[in-house]
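Listed below are the structures to be examined.
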Structure I
């Protein structure tokens, strides 16, 4: 595919995808609303995925071989405080993008229609919470527990419906928790890095034993590229890092890495900064992805372990402190959100 229309390409995962796709020689048309978490360094066209006139214009002018939809409100805590914004972007916005794309796809010739793909990037949070055993598969029933995950579940169902009802050649990926360069500092890993650097308290929800399957963003991007290249229309592919870790383990690892790289005055250990706080409402206990389908059918596999990925991530943030300060505007100063 010589040209791809990317939506939400100024965000964390989308921005990493844009850089990787461009490096591979793909011409990227990047449409982003540029909300608080957007990175202006990667935006090309500022606009809303629900703006049908703008999306139609971009599709007509650039004739992309695929649309890759990253555009979403994505922070669970923010969805607790204000769910309406999540429904507007993740549900209504996705519907508008699907309708615009369907109209464009119908105007293509038969060969172009057969090669075209609409790839929707989603999350494992749509599946709900796991117990101590088992993993999410592509057949796991949806059971979202937060306004964010409910809005993403709705968007996933719309994508599925547009394939089965109208024949639009869609693909959906459901990923585990991403981390890595360019992530907005409200998410656990960059938030802990920034607070620990300056010696602030490190708030850990509940008992800290909630488990996530951590996926380095570069591995996620390579999975999306592979699905775009070889995925079968109408299929869903789960993408995980095979790296289940308790939140408290993640925070302690960050503390140890920073202690080694940027010691505090007097040799104090950052682990002493950990403070347990009241748990988040509806906090899912455990997520874990079974990524055997994408590995078996498409030959993808992750290249980073949690240990190698978290080292690269800490080192990136230490080398890009100016970037971090620039993206933190006055509306978010690393305070707690979503207290219910």
Structure II
């Protein structure tokens, strides 16, 4: 009997020694990348079993041994990607850090909700029509802009790192929360928020030159002050997109089409933003330059910059120069 117990004890010690020996040895028992998601509240034993079944660790006992040696560790929920060999200690450290797998979700400045919907679909988060439907509901920013017709203008353009299975609702919330931070950082208050963001969206679409943004904002402010039509091409394009008739080029019929967003047909700002402005355009709309200009047109020299004019006669000459540049 004593001999049997001794043999069992020796075997147990040998097994334990084997386990502890392999804790420091890199292991990879899977042929392709493994994506494993642990929901909140998943127990240590279940985590260890699933990792062992996927070939991430030699056996569940190895990870449970680490767990016993580090009883105060908290393993984080989320989706993890395992693509190379690692020791059991390294796997446990990833779980402790919450080193979950994230994908890049990049929205450039000036994208409208249709552009963003296309990126959402390309990244596999949702179909574009589903995102558009959600983005047309302004509930997430109703406290900031009660009259906003949609989330357009409040889906802040930035590069986000998000889990693969992020829902379109969560993306909308993430981008609107970032807008709140950026709006506050830019010095924005609660008064006139919708009109300011709408103006910022026009600035964003009209110029990519940082030094021009406050001047473009001033031009539009000046025209609004004199009750002149803004006659902004990007609003004509956006109105055609809303109507489902955008043909890739502005036609005379587009300029003449009566629509609340077409500033060639109506006076004043459109009912809401036409795109999602970045930080610089928000700042320009909040703090326009002190400028007498009422007109601007592209220089046509390939720089993307504009000629600004105080009078229509000056503007007409600038337009002629632009047309010559295009022909050249």
Structure III
């Protein structure tokens, strides 16, 4: 061991021996407390930049990079992936340039971006190809209009274009549409997909009705079967997000969110899941720090390497960041 490494090790051990350093000592005993985190779903609702008429964040405010940095100040957020925020169609290209601008700014954690484009447009290939080879633009997010649209030849061709460009497709979808999107994923094996927000699982489907209000948005067993059908395709991963704010009428805790999250983790396996904040939309129910702590509590008994894959490693590999 060289002198520098020896002094560093000795200093850490010495500090941990003092009562005032109990937190450090705790972190040494619990490596998950120091997990590096990558946010794979960072929304920025910059109303100063894009105006106020196009979106409605869950709580009043301007959700720009400054606000995000404040939100993650107590979280070990080492990188983030910007996620499109449904700006007006005429401003989609401007949003893409805005995202690239942020990725180039090394003073913030954003290193990659997922933008918006219309998969049903005959001009899709021309539009998306301008970002070919970009170190920052990693894919698009798309909102399917119907299950029938998933079989549209134009849409399938455009999804295959993404695959050829080594770009991915994020989607947020109703649980009832999961079997249909599974067929699309199977049809396009050369493209990569990300099912957002735990497949829109409703935690109430797994909870005692005595502690909830309102009916769940889906049947528990039907959702599990549909997610398994999606996960049979090895070219799809699952973002562990959204569940904190998908529905109301029950307490938000590790206990109530664990069933849906654990099903996602078990169905997709440790190599195909990624943490995502969905900030600021998570603010409907929780600050980022609280959401991170809830998820850490849920996975605390899983092997440390699986926790690190969830919070960091899988995102590095998937997005090449």
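Every number here is computed from the coordinates shown, using simple stated rules; none is lab data. Keep in mind that this is a model prediction, so the values were computed, not measured. Cβ atoms are built from the backbone, for glycine too; each structure is taken alone.
Among I, II, III, considering only distance in nm of label points 7 Å out along Cα→Cβ at positions 90 and 218, which has the greatest calculated value?
Details: I: 2.9; II: 5.8; III: 3.7.
Going through I, II, III one by one, distance in nm of label points 7 Å out along Cα→Cβ at positions 90 and 218 peaks for structure II.
Going by distance in nm of label points 7 Å out along Cα→Cβ at positions 122 and 282, which of structures I, II, III comes out largest? Mind showing how you got there, number by number?
On the way: I: 1.6; II: 2.4; III: 4.3.
Ranking I, II, III on distance in nm of label points 7 Å out along Cα→Cβ at positions 122 and 282, first place is III.
Identify which of structures I, II, III gives the largest calculated value of distance in nm of label points 7 Å out along Cα→Cβ at positions 146 and 178. Write down the numbers at each step before the final one.
Working: I: 1.5; II: 3.0; III: 2.4.
Top value of distance in nm of label points 7 Å out along Cα→Cβ at positions 146 and 178 goes to structure II.
Identify which of structures I, II, III gives the largest calculated value of Cα Rg over 2.2 N^0.38 Å. Don't jump to the answer; show the numbers that get you there.
Numbers: I: 0.98; II: 1.47; III: 1.04.
The structure with the largest value is II.
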